[in-house]
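In C-alpha cells below, several structures.
Each value in this text was obtained by applying a stated rule to the coordinates, not by laboratory testing. Only a predicted model underlies this, so the values are computations on that prediction, with no experimental measurement involved. Cβ atoms are built from the backbone, for glycine too; each structure is taken alone.
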Structure I
C-alpha cells in the first residue's frame, strides 16, 4: 500500500491532538540519537538530519545525528543493534545495510530482521542513469543498450563497490537489455562521478543529488531515473519504464528503526512522531529539492515490506551471481 503526498499532508493535519498527548508522556530531558552508518554529507546522512530535525520539533527534546561510518554501513548498524532498547537510540537504515549487506558480506554482526523493529519508512532516493556526452554520444536508454549489444564488454560502468545501488541497477539494466558491460568500482559517488566526467567509464547510475546538478549544467546526459515516477529534480528525464524497460522496478529507500525489544508504548510514540514528520510540508519540500520523495509504509505492513524487499533483492543478487565477500 502506497500513501500519496496529498494523503500525507492530510494525515499530518489530522494528528496534532494525538501527538500532543504522546509528547507529554515522553521522559523530560531525554536526548535521542539517530545513528547513521556513513560519513556526513551523503544521502543517508542528509535524510537522517532532516528526520532528526523533525523529531526534535515533534517530540520537543534534543535529537542528534551520530555518524558511525565503515564497512558499507555495517559498523553503525551493529552499534545501533546493541544499544539499550529504551527509545533513545534510533537507526536510519537504507537498503544497503538492511537488505544487501547480509547478502553480500560475510560475518556481519547484526540481523536486520531480528535486531531492529521498524518505526517507519521515510524516503526513497532514485538514481539516474547518466553518460558523458563528449565520450559516449547516446541519447536514450535504448541507444545505450544497442551500443552494448553491438560491442559486448566494451562499455564500462562505475559503481560504489559490489552490491551498491549503481552496481545493482547496472546488473538489472544488462539483464533486461541483454548485453554485458564491465564494472569499475570506486570508493563512493564522488570518485565514480569524476571518473565519468574524465571519460574513464561509459555510464553510471549516480545518486540524483549529484547527477541532477551535473545534468542541468550539461556535464552529463541523463537518460532515465530509476523511480516509478519522474523526479521533480529532473522533470524532463523519463523513468526507466518510460524509456522502454517496464520490468525495471527497484526502490532505494531509507527507514527509521529502533533496537528490537523497545517497549510498545515508546514504539507507538515514535511512530506517531515519525508520521507527523514525514507528513510535514517542509520535509516534503526539502526531500523533493534534493530529488528524493517521501516513502511511507503503514505500520501494520512494515515487517511484511522488509521481508518482501529481502526476498526481491536476494533474487536479484542470486541472478547476478554475486557471492558474499
Structure II
C-alpha cells in the first residue's frame, strides 16, 4: 500500500539550531503514522547557519529528502512562506503540504491529526491547527484579543489561526496563485474564499534561541492581515460613517425644530459639538471613499501571484538529504 507523502515546509532566519532539533521530531511522528516525508526549508537570508550541517548527519527513517532554498535577502516570514508554497507546487510531488514555523512552537504531534482532518473532508479543505489556549504573557493575550475583535468588526470574519496547517495537494495550485499570500497567509486563504476548518492544538515551547517576533514585527503582521481585506474595511467604514452622518443630520434637524417651534432651552455649546461631529464624519466619509476607490481602481492591474515569480527570490538550492526509496 502506497504511503502518503507529506511535504513539510518551514521558513527560518538565523535559527538553524532549532530546525536541526525539530526535523527528527517530525520524522518520529511520520514513522509512527507510516508516512513518508520531504522537508523544504526556506532560508530567509540567514547570516548565521550554525546547526545546518547537523541535518547532514541526522538519523532519519521516514524523511527521505531535505531541501534548502536560500533567498537573496530577508523577505520576512510570510513572503518566505509564499515562495516556499509556490516552489513546492511547481517542483515537489506530494499528497499533503504541512506549513509550520521552525521555532518548535508548532508541535509535530499535530501533523497526523491535520492529515486525518483533511482526509475526512475528502481533501477539499485546508485544515489549520488553532491554538485552544495561548501560553504567552497577559500583555500578548490582551492585545491579541483586541486584534481579533478589530479583525472581526472590520472584516466580518473571525481569526484565531496562524501558519500551522495542512494543504491537500489538490488545492496547492490554487493557494500558490493567491497574490495576497505575500502579505498574510491565513487572511489570504479567507480572502480567496478557499474552504478551511480547524483542529484544536496547544502551543509548544521554544527550546533554543530567542523569538525574532518583537513588538514591531507583530504589529506589522497584524496590519498585513487587515491590508488583505482593505477594500472591505474601507467599505465598512464608509457605510458606518454614512449611518452616523444620517443620525447626526437627524439630530441637527431635531435641534433646529426645537429652537424654532418650542421654548425649550438648548445649551450654547451643543451646536459647536454637532458642528465638529459633522466635520469629522465628513472627513471620514471622504477618506474612506477615496481609499475604496483607489483600491478598486488598483485591482484593474493584474495581481502578481507567488507562482508566477517565486524563482526570482531564490538564490541557491541546496540538497541536505536525498535518499532513494524503492
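To test your reading of the models, identify which of I, II gives -0.28, -0.69, -1.21 for log10 I(q)/I(0) by the Debye sum over Cα atoms at q = 0.07, 0.11, 0.15 Å⁻¹ when calculated.
I
Looking at structures I, II, which one was FRET efficiency 1/(1 + (r/R0)^6) of positions 92 and 276 (r between Cβ atoms, R0 = 41 Å, to 0.05) calculated from, given that it came out as 0.10?
II
Matching task: 0.15 is the computed value of FRET efficiency 1/(1 + (r/R0)^6) of positions 196 and 316 (r between Cβ atoms, R0 = 25 Å, to 0.05). Pick the structure from I, II.
II
Between I, II, which one scores greatest on distance in nm of label points 7 Å out along Cα→Cβ at positions 52 and 284?
The maximum falls on structure II.
So FRET efficiency 1/(1 + (r/R0)^6) of positions 44 and 252 (r between Cβ atoms, R0 = 30 Å, to 0.05), computed for just one structure, reads 0.00; which one of I, II is that?
Source structure for this number: II.
Given -15500 as the derived value for helix-only ellipticity at 222 nm (-39500 (n - 2.57) for each DSSP H run of 4 or more, over all residues; to 500), which of the supplied structures I, II does it correspond to?
II
With relative contact order in percent (Cα under 8 Å, 6 or more apart) computed per structure, which member of I, II shows the largest figure?
The structure with the largest value is I.
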